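**Q** Each structure below is given as structure tokens.
None of the figures in this text is laboratory data; all of them are computed from the coordinates on show. In this text, all values refer to a predicted model and were calculated from it rather than measured experimentally. Cβ atoms are built from the backbone, for glycine too; each structure is taken alone.
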Structure P
Amino acid sequence: MASPLIVTFVGGAGGRWHVESMGAVAGEGLPLIAGLDVVEGKAVEADTAAGVVGGRTPRWVLRGTTSNERYVERQERAALVARQPPLGRPEATCAALIPLHKSPAWWDLTQDERRVVLEDRSRHIATGLEYLPAVARRLHHGRELGEEFDFLTWFEYAPADTDAFEELVGRLRATEEWAYVEREVDIRLSR
């Protein structure tokens with residue numbers, strides 16, 4: 001596994017990514033923004049502590065870190081690695097940031113119980129594999145950092161794959177796993 005990477009999503013008046021739509025799916029939303037920057041690495045922490053990122057004052061800042069794949073089995077991980085395209089592909093001019101906060105009931109489950117809900121019954125990993133390589137994705141964990149969202153899910157895809165992305169998100173939201181989601185914000189972007 002690569003070293004964990006801290007990623008900061010900076011929402012404000014501008015940014016590399018233009019906000020196309022934004023809204024709460026469950027629970028409280030986030031203040032509306034016009035643009036988003038995705039900043040990788042620890043260097044951004046000093047700037048955000050001062051209230052400024054890249055010379056701009058953000059409306060909100062969300063942080064997460066990459067981590068080991070907690071619920072995948074070896075053959076699933078091999079399939080993900082083989083099919084997962086890199087982020088930043090030139091044709092992937094559409095993106096989505098979907099922050100999630102899960103209920104205490106989810107966190108009261110043991111890791112093996114969460115795996116049963118996530119994959120055995122909800123087919124989260126298998127469903128995601130169906131949409132690779134069209135939809136690149138990266139999961140960021142915020143819970144361990146004390147952030148307001150447990151997970152920050154980031155997706156990138158080409159405009160021609162928008163329908164596939166909508167189908168993916170719809171299928172995942174219809175699963176048992178999503179009954180544990182207390183807060184979800186859906187932010188769609190373009191560059």
Structure Q
Amino acid sequence: MTHYFTSDNDQLETAKKQFSCVVADSKYFFYTDIGVFSKTGLDFGTRLLLETIISFIDNDVLDLGCGYGPIGIIVTDKKRCNVTMTDVNRRAIELARENSSMNRVKPKIITSDGFTAIKGEFDYIITNPPIRAGKKTIYGWFLQAKAYLKAEGCLIFVIRKDQGAASAVKYCEGIFNKVEIINKKSGYFVIKCRNDLTI
């Protein structure tokens with residue numbers, strides 16, 4: 001069965017639409033389509049995540065599970081970071097490329113099932129993880145992220161309370177030595193995980 005977190009979405013019927021949104025005082029335009037996450041507009045969790053990180057994120061950034069690209073595109077535009085965007089969903093990747101061009105930014109965009117095609121290390125790995133893919137998948141991302149972070153790099157993700165925020169925090173505490181909730185609103189939690197070398 002086809003889902004937004006699988007690779008075969010390019011075989012689906014297409015019904016491309018465009019929407020605009022304002023984040024951090026800048027306006028952006030995005031194309032979406034059938035078979036991608038949040039095709040009707042910027043979802044609340046992604047917006048909260050962006051509004052939380054935009055003031056401090058820098059250097060080398062991985063947008064893991066980028067979908068049609070709002071996180072990576074907006075971070076590239078606002079911060080001029082070295083952003084890599086990746087997703088398993090081929091339709092989402094094509095939309096991310098088109099949306100990057102439309103918003104006049106040039107992140108690196110690659111097709112990857114999680115970390116399978118990822119090389120190098122990052123200061124930040126950012127994700128609004130595909131909850132519907134199940135704990136095995138998203139917890140696998142959390143576990144693998146550590147190997148792709150620089151010495152004091154951070155994994156930052158957003159998750160709803162009723163989708164297992166508390167258990168996700170507990171799981172990440174078994175991987176990282178510092179896990180904190182850095183923002184929360186309307187049942188959504190933004191969680192930052194790092195190996196703080198000062199501890």
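**Q** Output the label of whichever structure in P, Q has the greatest value of mean count of other Cβ atoms within 10 Å over residues 102-109. Spell out each step's value before the answer.
**A** On the way: P: 13.1; Q: 16.1.
Result for mean count of other Cβ atoms within 10 Å over residues 102-109 over P, Q: largest is Q.
**Q** Tell me which structure, out of P, Q, gives 2.8 once distance in nm of label points 7 Å out along Cα→Cβ at positions 38 and 182 is calculated. Mind showing how you got there, number by number?
**A** Values: P: 2.8; Q: 1.7.
Here the read-out was taken from P.
**Q** For structures P, Q, which has the highest computed value of distance in nm of label points 7 Å out along Cα→Cβ at positions 62 and 166?
**A** Numbers: P: 2.1; Q: 3.0.
Going through P, Q one by one, distance in nm of label points 7 Å out along Cα→Cβ at positions 62 and 166 peaks for structure Q.
**Q** By the measure Kirkwood radius over Cα pairs in Å, tell me the structure among P, Q with the highest figure. Each step should come with its number before you reach the end.
**A** Numbers: P: 17.2; Q: 16.7.
Structure P gives the largest value of Kirkwood radius over Cα pairs in Å among P, Q.
**Q** Here is a further query. One of P, Q was used to calculate helix-only ellipticity at 222 nm (-39500 (n - 2.57) for each DSSP H run of 4 or more, over all residues; to 500), giving -6000; which? Please report the intermediate quantities before stating the final value.
**A** Working: P: -6000; Q: -8000.
Value -6000 for helix-only ellipticity at 222 nm (-39500 (n - 2.57) for each DSSP H run of 4 or more, over all residues; to 500) corresponds to P out of P, Q.
**Q** A follow-up question, please. If you work out relative contact order in percent (Cα under 8 Å, 6 or more apart) for P, Q, which one comes out largest?
**A** Details: P: 33; Q: 17.
Greatest value across P, Q: structure P.
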